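Quick heads-up: structures coming right below.
Taken together, the values in this text are just the output of simple stated rules run on the coordinates, not laboratory data. What you see is a predicted model, and the numbers here were worked out from it, not measured in a lab. Cβ atoms are built from the backbone, for glycine too; each structure is taken alone.
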Structure I
Amino acid sequence: MTTTTFPKPPADKKALEEGTVFSPRFDASGLVTAVVTDAADGMLLMVAHMNAEALALTVGTGVAHYWSRSREKIWKKGETSGNLQAVVELRTDCDQDAIWLKVKVAGHDATCHTGRRSCFYRTVGMVDGKVSLAGDGSEPLFDA
């Protein structure tokens with residue numbers, strides 16, 4: 001467990017948006033949204049959530065950690081698959097309620113639990129007047 005803590009977000013909007021203090025704004029569930037892209041080519045890999053502990057572990061270790069809402073525990077991405085996410089850069093948005101991680105994925109360079117590089121491997125469209133999903137042609141990079 002890490003000892004890193006984050007200061008409470010300032011009440012002053014200018015200080016929050018233009019200041020140098022990293023003070024993430026966690027939601028009512030104690031989570032902040034994390035958007036994850038490949039550091040080399042910018043491909044969107046996944047969207048997840050972090051609680052304060054997961055964010056502190058990520059900052060402290062340089063390896064992405066998330067909060068698993070379904071398992072209700074910290075999740076070190078790639079711990080079982082070997083596809084660890086080394087954080088190259090971490091950013092926050094203007095009001096500090098979202099995190100952007102630029103990562104280098106180890107192992108098979110796959111992020112999705114289906115074995116694909118990205119969790120976003122399907123497109124949404126209309127087929128015969130009905131909303132439908134279609135694959136983008138990407139195949140699993142390993143047997144998930």
Structure II
Amino acid sequence: HEEVLPVCSPELLQGEHPLCPPGDLRHHKLIHDAFRIDWATWLQHAGVGDVDPKRGVRFDSATFAVEAAVHGEGVLLGRSALVSADLVAGRLVRPFDLALKSASRYYVVYRDGALRQKKIKAFRDWLFAEVAADWIGATRNG
């Protein structure tokens with residue numbers, strides 16, 4: 001499964017308006033991408049009513065939105081699958097604990113019997129291990 005969570009550059013936590021409670025988002029630019037779960041939904045779940053969920057900058061590409069967050073341009077409502085490596089590497093941090101579960105999921109699809117081929121099984125096992133390592137590291141470091 002995938003989660004959606006606020007992420008930002010570590011430098012934003014040390015600036016003039018460090019992000020302590022979620023209401024501090026009013027002092028920061030919100031970064032948007034084209035995902036279904038948006039800032040309005042997250043802010044509602046966080047109980048924050050005085051932050052305009054539509055302000056900020058919008059990207060059609062989630063990759064560009066992540067890069068903007070890494071470079072300190074604002075706070076992104078990021079998808080766990082797209083931000084976990086940056087969280088593990090310390091390029092992004094989680095300023096708040098609240099994450100929303102998404103209905104999005106990722107699947108590995110292969111034909112029946114394909115796992116009898118060593119290369120298919122090795123690739124599948126490697127892929128699962130990489131995803132697990134990124135996810136565990138992101139939750140520990142975030």
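Sorting I, II by FRET efficiency 1/(1 + (r/R0)^6) of positions 10 and 66 (r between Cβ atoms, R0 = 30 Å, to 0.05) from high to low puts II first, with the largest value.
Look at relative contact order in percent (Cα under 8 Å, 6 or more apart) for each of I, II: the largest one is in II.
I, II: which one has helix-only ellipticity at 222 nm (-39500 (n - 2.57) for each DSSP H run of 4 or more, over all residues; to 500), as calculated, at -3000? The correct label is I. A value of 3.6 for distance in nm of label points 7 Å out along Cα→Cβ at positions 34 and 50, calculated from one of I, II, originates in structure II.
If distance in nm of label points 7 Å out along Cα→Cβ at positions 26 and 58 is calculated from each of I, II, which structure is the one that comes out at 1.4?
Computing distance in nm of label points 7 Å out along Cα→Cβ at positions 26 and 58 on every structure in I, II gives 1.4 only for I.
Among the shown structures I, II, from which was the value 12.2 of mean count of other Cβ atoms within 10 Å over residues 18-25 calculated?
This value belongs to structure I.
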